[in-house]
Structure formats: structure tokens, C-alpha cells
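Next up, some structures in C-alpha cells.
What follows draws every value from the coordinates through simple rules; no lab data is involved. What you see is a predicted model; the values in this text were computed from it and never measured. Cβ atoms are built from the backbone, for glycine too; each structure is taken alone.
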Structure I
Amino acid sequence: MLRRILSIVAVAAVSGAPVAHAEQTGLTYLGKVEFPADTTYADTLVGGLSGISYNPVDQLYYIVSDDRSEHNPARFYTARIALSDNGIDDVQFVGTTPFGGLAADAPPDPEGIAVDPGRQRLYWSSEGARDVEGGLLLHPRVRIAGFDGAPLGEFELLPGLRVSPDEQGPRENKALEGLTLTPDGSAVFAAMEGPVYADGPLPDENAGALTRVTRYDAQTGLATAQFAYPLDPVTAGPGGDNGLSDLVALDDGTFLVLERGYGTHVKVRIYRAVVDGADDVLHRPSLQGEPVRAMTKTLLADLAAIPGVEPDNVEGLTLGPVLPSGRASVVLVADDNFSDSQTTQFLLFAL
């Protein structure tokens, strides 16, 4: 692990400058920090930040990059983020660690990350790949790694999540995305960004869709339950999409869920979602045909409607420490897609 410390000063909106705090149902926006596309740390290009998880033991944020080893080896960063009731005061990257044990001819697509302080390890999701013409078929996976990046195993791969050259299993770029550990450390929930082929079409401007959220036993890595999550219709413009980008567990059945739409503009919403009353669909090969009781959700924030937020490609969220006000902090991170026209963002909300 590389341990050089870099303190990054925001280039656009740094908390500490006057911020008009905007509140929607249960969430108050406090501020953001933005980084330019050419930001580097420890000889790596800082970009593609798609998942974030806070470790209260070492007070570090673990942030995964979705770099498919094209710019630098697949990796995660650790950072210290100073928060206050006025926003984000400082961001310090203090480490970058490559994931070990990866085949050179099968680069992963890291998307989600969840720290397990009790077991001294972390979980990370790889979305896999489905390039039929190019002959690249990689199953999505939930992997286990030490804090040094060393591989420690992986979770059960369900039959419905196996990539196929036929229209079965996950679609390209719509597989495992969000990842969270429950506060008691007993379970890991992994969310699909969009529906598998068997569950119906992707959401469009006229209709939403159902995607799956799987509960795994954190100790054994075996799937114990699965629930359908209702995605919104597409509102990011013609040709856009909408999917579940990340989630964070408030308890074993209540979550903050991040839906992100990307098209002519970005649409980002945060929901509170619960599994209470939802059907367990673990053994249902398809969500079509018979009625399904899905998870229920309540809108907490539409980021585009909050003055000053101007969200980019927000993909990750986590619960941070309790703020001086006594409210919980919610930290979001945006993936710049390694594009010169986009920025890496950290955004702070109070719950």
C-alpha cells in the first residue's frame, strides 16, 4: 500500500464557503468538493470513483475506482474527509491499494465496496462483462479482500447472475453495482444496476423496471434472500438510462438507495427503501408473469432540484460519522468516467 498523503483543494465548491443549505424530506445538503479530471495521487490517475464505504474504526473512507486496469491496476483508495455542519472542510487521500490475484486477461470492473471492520476485510463487486462479439464473457462477482488488497475469496455466484452469449443472465453494464454491509455485520446486500434478461426490459421514458437486491450471509458468502427493487422510469433525456448505483444499510432491512440516470443530463435521486412486506425472489428465475411484491421506497432527495448541487455522475454513497449537530452524515461520490468534460465530486448531506 502506498502511503503518501495528498491534500486536495476543491476547484469549484468547497465547504466553508457560504452554502445555502437545501433540505428535502429528511436530507439536508451541506456542500461539495470537486476535483479536476487530471488529478493524480501516488502515480495513479484519480478517477472513476464509483463506490465508497466509511470505516468508523480507522476513520477512513474506502473508495473504489472502476478503472478496468486501463489507466492503472484495478484499485481502491483510502481517504480522510473532514466534515462539519457547514460542509466538507478537507479531503486527504492517504493510500491507494491494487486488488491482488486478478487475471491479466480478465480485468474486473470494480463498482461497489463495503468495509467490514469486525472481520478486518472488505467486499467489492465486479460488474463483469458481456461482449459477445469480442468473445469476452465475465460473470459479475462479489469478492473479498484484505485491507492490503490480497484476495480472500468470493461470494456464491447465483445461476441467474451468470453471463451468457444468449439473452440470459445480466446485460452488459447492468450487473452488480451497489454493495453494503449491515450495521451488525451479519449480512452483505448486493444490488444489480438493472434487470437481468429474464426479468423484463430496461426502464424507459414510459415505464420503470424491477432489479434485484441479494442478501448474503457475510460469514459464509451464501445468498440467503433476494428482493425486487422498483426502478423509476428514465428521466435523463432521450436515449438515457436509469439504474440502481449504490445503497447503504441503515439496518438489516432499511436502506438509502441511490438511483442514477445518465443521458442528455444526469438525474440522481436518493430513496429510503425497505424490504418489509417484499417477496423473497431468490428462487424465482423470472420476475415476469406472476405478481411480485417489491421493496417500497420513499423519495428523500432529487439532487438536480437542490440549488448548488449540480450533480455529475454520482455513483456511490455511504454513512459517515455523526455530525456536530447530532445528525448522521451521508457522503456521496461521483464517477468522472475519466473524461476531461466531467469532474470527481464528493457531496455531503445530513440525515
Structure II
Amino acid sequence: MKHIVVNHNEFDDTKFNTHKVSIAPMVDVTDKHFRYFCRLLTKRALLYTEMITCESIIHGDEEKILGFNDIEHPVALQLAASSPEQIRKAMEKLKYWDFDEINLNAGCPSDRVSGNLMGACLMAYPELVRDMLLTIKEYTDKPVTIKHRIGIDGKNILPDTFNRILLDSYEDMVNFINIVREAKPYRYTIHARIGILEGLSPKENREIPPLRYEEVYRLKKEYPELNIEINGGIKTIEEIKGHLEKVDAVMIGRVARDNPMLLRELDSIYDQENLHKITRKEIIEDYIPYTESCEKNGENAYYAIRHMDGLFSGKRGSKQWKQILNTPASHNIKASELLRIALKELPQDTLNEE
């Protein structure tokens, strides 16, 4: 592959909409139902699909895997891939889908994913990552981005003959980026922990390796031309605003599911004056027509409400809300009707709280 001359003004925020905050791709969470739910609370945050493998796109049911509602925009597709050839086949199908961004996953630490040369283990192969990003760019004029860790510990996962099994220093991250940037990804979303590829579950990899925010800040300071988004352990609007003083954007994760009312605050980052704090009652009322459409289309609408259980987190009525959502299907009560029951039975002060 020919050498690409790097433009040191590669972060051009006039070409695309610059997103200051996003909701992370999360397996078994950020499906189309959860994204619709999120969009009721925030109009501006960038949403992500779950991590989707190229193989599933190539061989699977496109509508089931890729389908989304227009209300979800802006929405990014996150790909898991192991070769440019794999990406090429997937992108042939993806060119008919109107995602706002294509993101390459180089950060998932799952040993199952890394064992298939996808996810965080790709940090050991920066030239491959560069080539895959370039391949994506052949098929789209939308932003092409990457999500990765600050480093990896690949012992017992990467080949024993591979001499870069441990990549855990700031210099290692810079070396990775200096090769990947030849493909000019629009944004680098960096989870500020190393990924331990064996011995820890994905959940443990979000909690046990220490957060190293300062290294992400340093990267932005030393490479101001790069569009840097920080991710990892960020749970409050105050923390988000604090990070935005050091980097270009912030990605939040599990807190979006555990305490979705936080999402109401995100649009204040863009426009404080015209912020409308939607109430829980309004959210539920707005979501009922969506669940009804799922029911009408023959979908299991219980999947549409399963990620709403954090809506009353820390508030009076939380236990009752979860009990209503988890009503057994054997009771033959439609999901949309469960939401109507909640509107009648939950504390009105909590439902109407701004």
C-alpha cells in the first residue's frame, strides 16, 4: 500500500457535525429499542449500535441486524472486523444503509472477540487497523472513526511469537495512533484503561484496570489536530463538562442504561437556554406509541421496555416500576399496557419531576 502523507490539520470540524457527547456501543443494550428510548431524552447526543461483526452483516438478516428508526439520527454503526476483505464484503451491503458514521472497534477486550482477531487485540496490529479504516473509506463519505483502549495486555491471547504482547505505556498508544492516523480517522474514541485480553470478563475490564485520563489529556495536548473523545467511568454531567475542558468529546456508557435521566442533561452541553427537561411521565407517554408499533409489527415488545428499568433510579417508585416492567409474559399483558399501568400506579410527583 502506498504511503499516505498525513495532513496535520486532519481534524476538520467544518466537514461534519462535531458531536461533543455520545452513548457508547454496548452489547445487549444499544439495540434499536434502547436507541429510540434514548432519543426521547436527548436530541443531540450521538447514538451507537451494538458492536456488529462484519460476518453477521455478510451472512445475516440485514433488517434484523441493521434496522433502525429515523428518529435515532445521528446514529453510528460500530463494526467488528479482522480484515479489509471482510470489511469490503460488509460495506457492499452497508452502502444502502444511512448511518451517520462508521466506527471500527479496536477496544473490546473479550477473549472470544480477540481470539478472532477483532476488538482490542487489533492494537497490536496498527497497520491492519489502518488498512481496514482505509477500506471503509472507499465505500462512504460519512465520518469513519475508531474506538480503542490506551493499551492492551495480550498474554496468552496473542501469538507467543509476537513480540508486542504488552502495550501499556503512553508511548505504545502514540505509536499505534501514528500508524493508524495515516488513514485519517475523523475521531479517536479512547477508553482510558488498558484492555486485559485474558482472565477478565468485559465487565471486569470496565472496572479493574485503573483509569488513566491524564494520558488521553496528554495526547490531545501533544496532538491538538486530532479529534479525541474520552471514555471510561464517566457518570455525571459535571464529569462530562470537566473532560470537555481537556478533550473534544466524551462518551458515556452503562450510566445511560442505569440512570437514563442523566441523558436529559446532555443537550445542555450544546444549548443551555433552550433545554427542555422532559419528565418521566412524558417519556413513558411518548414511548407507548413505539411499543404499540412493535406489537402491531409482530415484534416482542417486551424487548422494547427491558432497558427502561433505570428510569426511576434512586427515586420513590423505583421498585414498583421494575416490578411492573418485569410482569411475566404469562400474564398476557401487552408491554404498552404495562406502561399505561405504570402511569396510573406510580407516584405522580416522581412521574412529573423535572
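Brief remarks on what is shown
- Parent structure of the calculated result 25.0, given that mean count of other Cβ atoms within 10 Å over residues 48-55 is the read-out and I, II the choices: I
- Origin of the value 0, where helix-only ellipticity at 222 nm (-39500 (n - 2.57) for each DSSP H run of 4 or more, over all residues; to 500) was derived from one of I, II: I
- Source structure (of I, II) for Rg and Dmax of the Cα atoms in Å, for residues 64-103 alone, computed value 10.8, 32: II
- Each of I, II could give log10 I(q)/I(0) by the Debye sum over Cα atoms at q = 0.10, 0.11, 0.16 Å⁻¹, for residues 192-287 alone, but the derived value -0.36, -0.43, -0.81 comes from II.
- Label whose coordinates, when distance in nm of label points 7 Å out along Cα→Cβ at positions 80 and 296 is calculated, return 3.5 (choices I, II): II
- Origin of the derived value 13.6 (mean count of other Cβ atoms within 10 Å over residues 56-63; candidates I, II): II
- Label whose coordinates, when Cα extents along the principal axes in Å is calculated, return 63, 43, 41 (choices I, II): II
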